[in-house]
Structure 1
Amino acid sequence: MRIVLLGAPGAGKGTQCKKIIKKYGLKHLSSGDILRQERAEGTELGKKAQSYMDSGALVPDDLIVEMMAGAISEAGDVGFVLDGFPRTVNQAEKLDKALEAKKIDQVINLIIDDKIVMSRMTGRRSCPKCGAVYHVKNMPPKVAGKCDNDSAELIQRPDDTPQVVTKRLVTYHEQTKPVVGYYEKTNTVYDIDSGQDADQVSDVIFEKLDALVSA
């Protein structure tokens, strides 16, 4: 299966991707994770993308499309879930051209209220050593401000501050939400309320994808 997972930042795309790939054996292609890895490794792409990521702006299409096209190619015939890509209609159009005869089988659109997104993202804290992620309310560490694994001081990512989250939401509604309309033309979009419990969201997604596999 070739799946695109859409939704606002903080809608739970990363969480649902992990569950989907585990159940169906697909490749998880997260533009955010790949970009952060490129930045951490100090690659040329990472350096170019860093200023955009830290300010909450979208990485330019030419950079992100080149990177994701390479990742899709490496996935081969295994199938994949695209997480955080495409983020603009232009990217979606370029993706269709890159896939050629291999069309997207299903677009999962996670719908969530902006207030819930703000609470989820601004409360996130991560460990700079092992990468573990926590939430001050929903999933706090055993010792406040300290990682359970290595006791390192937890940090808030620059793109999880209230100012940047607000900007990211504005950017999403202006530039990324229209991607849903683009895919609706091919009748591949399935809307799901992602404001509910993550396991409930997964159950709905699995029901839809199981039907797709059986078809």
Structure 2
Amino acid sequence: MAIAQAHNGPDANMPQRADNRRDVLLDAAARLFRERGYDAASMRHIASAVGMLPGSVYYHFSSKDELLCAVYEEGVRRIHEAVEDALTDRTEPWDRLTAAAAAHLETLLGDNDYGAVVIRPYPTVPDDVRDQLITLRDGYETLFRGLIDALPLPPSVDRHYLRLHLFGALNWTPTWYRPGGDGPRAIAEQIVGHLRHPLEGDPS
């Protein structure tokens, strides 16, 4: 599925330059953004992590903001792909939502620097950069909007707030999760189940 392009600068319509170090830079930036935070991770830190001179990074990305958008876009792509794969051959609406939630959590809770970048807020970035990140996020959340729209819910249920409730619970999980406990699938089943059963009423 196509994802909105994060790079909207003056070179957005130019052919992409051949840069065999781009993926390496993205991986390093994702790791340092997760470990240090976006504000504390400098282009010099990122260049050092891949054995490049700081000025060489600017051959690939014109600014740290542009690099953030590229990392964020890659993170969204990975999560989106995992969720779409999890939905293959599933037809029952609640089962599809649970499978999507589990895939979302598996990506966030795995050894995944990109997932941590996607769910972190960025209050200090310029408005145009924030708008690009929101566009990328909203493109992904459209998938969940469709899943929630397909649920057999009473007319009184606000599906918009249900989606926000679900994402709030899923994206907060890395804050409290510790390896060795319930896995992503079990956690997703609990979260979706707590949403589902009060809405449907007591099945007993």
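A short reminder: the numbers here are calculations on the coordinates, not readings from a lab. As the structure is a computational prediction, the values presented were derived from the model and not from experiment. Cβ atoms are built from the backbone, for glycine too; each structure is taken alone.
Points worth noting:
- A value of 29 for relative contact order in percent (Cα under 8 Å, 6 or more apart), calculated from one of 1, 2, originates in structure 1.
- With mean count of other Cβ atoms within 10 Å over residues 67-74 derived as 23.4, matching label from 1, 2: 2
- Top of 1, 2 by volume of the Cα convex hull per residue in Å³, largest first: 2
- If helix-only ellipticity at 222 nm (-39500 (n - 2.57) for each DSSP H run of 4 or more, over all residues; to 500) is computed and equals -21500, the structure in 1, 2: 2
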